[in-house]
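Chemist: Next up: the structures, one after another.
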Structure I
Amino acid sequence: MNIRLLIEYDGAPYCGWQRQLNGPTIQAILEDKLSEVTGKKTTVYGASRTDSGVHARGQVACFDTEYPLPPERWQRLLNFHLPYDIRILESREVPLGWSPQKLAVAKEYEYVICNRPMASALQKRCYFVPQKIHWGRVREALPQFLGTHDFRAFQGAKAEVISTVRTIHRLDLLEQGDGFYALRIVGDGFLKQMVRAVAGTLVEIGLGKRDIGDVERIVRSLDRDEAGHTAPAAGLTLLRVYYPGE
């Protein structure tokens, strides 16, 4: 069977999704727990390789298994074994060969900014900016990111991709109250640290450190040094992965 998982996690204690040697990751913990349960080495394939410290409310992953358990029961079984900051929201069977990464047609991320004089004692999944951000300037700059562009200027260092061209379908600014604002972005895919670089650039525009029209110039430059800073990972959450027919 090929089991599809819908996963929520707090990324703060983890070194990202992908298994690595320098610390705990979401993929490694899932694979280790599955291997303990089934008695066989199990590989988990994810839709998005979220970076260290990045969260998820709608990560999608799958794994192959011959273990005799109904698909919907994997949710409860895994939640029993997993730490409380990793939760399986749904488990179901999908066709053999179904790939959460290759079949994804779009992804949606949210970047949360706390813009007030004092940080929040409760909400840690955000970027705290005490200086006043002029959100009207930010909103005015949003349309420049829409459409199909070469986003190389917003790609993090040491990234290896065949193409840096991506399509941004939607980019919205939502006011959440109490000084919290959220950037919601939907695209066909994102480069390494791209959403955080977009957020950092927009924050600089809102602080008056950049002109509203700078985005088009930055995109044309294809130079990471021309874009704004990479906003902290704490503010970023993978909300949803979209598939055909869903």
Structure II
Amino acid sequence: MTILVTRPSPAAEELVVRLRLRGLVAWSFPLIEFTPGRDLERLPRQLATLHDGDLVFALSQQAIHYAQPCLQQADLTWPANLNYYAIGRTTALALHTVNGLPVEYPLERESSEVLIQLPALRAVNGKHALILRGNRGRDLLSETLRQRGAEITSLECYQRCEKNYDGLHEGRRWRERGITTLVVTSGEMLQQLHSLFSTMDRDEWLLRCRLIVVSERLATLAREFGWQDITVADGADNDALLRALQ
């Protein structure tokens, strides 16, 4: 098994190091990178408008990575009178590390579908919810909270930017290295991976690889693209991906 990890840096490189320490052959091939979001300057003002018991959601570690310096620059801290939520364990830890406050997150799986099932989010009528997210993503969380009576504000804290590669060159490189397993952690990256390579490379190599994804939704999308050997990890963090790969 030779593994290609397509998640962004530095998580991709960290997973590759852990795989190699276990005697596996692995390579890093980040498909996207991150830059500051367009709404960061609005964050201090939006936090100040929230009241006791209102909600703050962090949908990725990157949201915290860019939000925290923004608050520090404004000489502000995360208000202690709010309820904090994260998409998963790793993001929750990142948020707790900077605010020192309790952060709820779904234990079962890192996804919006599971997050909105938390008991505390069933009764949010009249609450204000501030969602810290990237420039692209699904609206399931905001739509569900709005249907339950919450007032929603979404802030773009970071942008996902597609990295440019020469598909013919990369197809030749990864085929020569004998890649047989792919790690993909978002639908955006799955589509990018599928479209990057030539039809011949897709048919003869890419779609024949074992694919590790992080949700049933991604597995369904992968089947539509033509993958057949698909494993769904029990989370999107490197620990969960490592378990799926071993």
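Chemist: For volume of the Cα convex hull per residue in Å³, which of the structures I, II scores highest?
Modeler: Greatest value across I, II: structure I.
Chemist: Which of I, II yields 0.20 for FRET efficiency 1/(1 + (r/R0)^6) of positions 37 and 109 (r between Cβ atoms, R0 = 25 Å, to 0.05), as computed?
Modeler: I
Chemist: Follow-up question, since we're still on this one. From I, II, which structure was FRET efficiency 1/(1 + (r/R0)^6) of positions 149 and 205 (r between Cβ atoms, R0 = 41 Å, to 0.05) = 0.25 calculated on?
Modeler: The read-out comes from structure II.
Chemist: Continuing with this model, one more query. For distance in nm of label points 7 Å out along Cα→Cβ at positions 85 and 125, find whichever of I, II sits highest and give me its label.
Modeler: II
Chemist: Of the structures labelled I, II, one was used to calculate distance in nm of label points 7 Å out along Cα→Cβ at positions 5 and 213, giving 2.1. Name it.
Modeler: Source structure for this number: II.
Chemist: A value of 15, 53, 28, 4, 0 was computed for P(r) over Cα pairs in 10 Å bins from 0, in percent, for residues 133-236 alone; which of I, II is the source structure?
Modeler: The structure behind it is I.
Chemist: If we compute distance in nm of label points 7 Å out along Cα→Cβ at positions 101 and 117 for structures I, II, which one ends up with the highest value?
Modeler: Between I, II, the highest calculated value is found for I.
Chemist: Can you tell which of I, II yields 24 when relative contact order in percent (Cα under 8 Å, 6 or more apart) is derived from it?
Modeler: I
Chemist: Another question, then. Which one of I, II has helix-only ellipticity at 222 nm (-39500 (n - 2.57) for each DSSP H run of 4 or more, over all residues; to 500), as calculated from the coordinates, equal to -11000?
Modeler: The read-out was computed on structure II.
Values quoted throughout were computed directly from the atomic coordinates according to the rules given, and no laboratory measurement underlies them. As the structure is a prediction and not an experimental result, all values here were calculated from the model. Cβ atoms are built from the backbone, for glycine too; each structure is taken alone.
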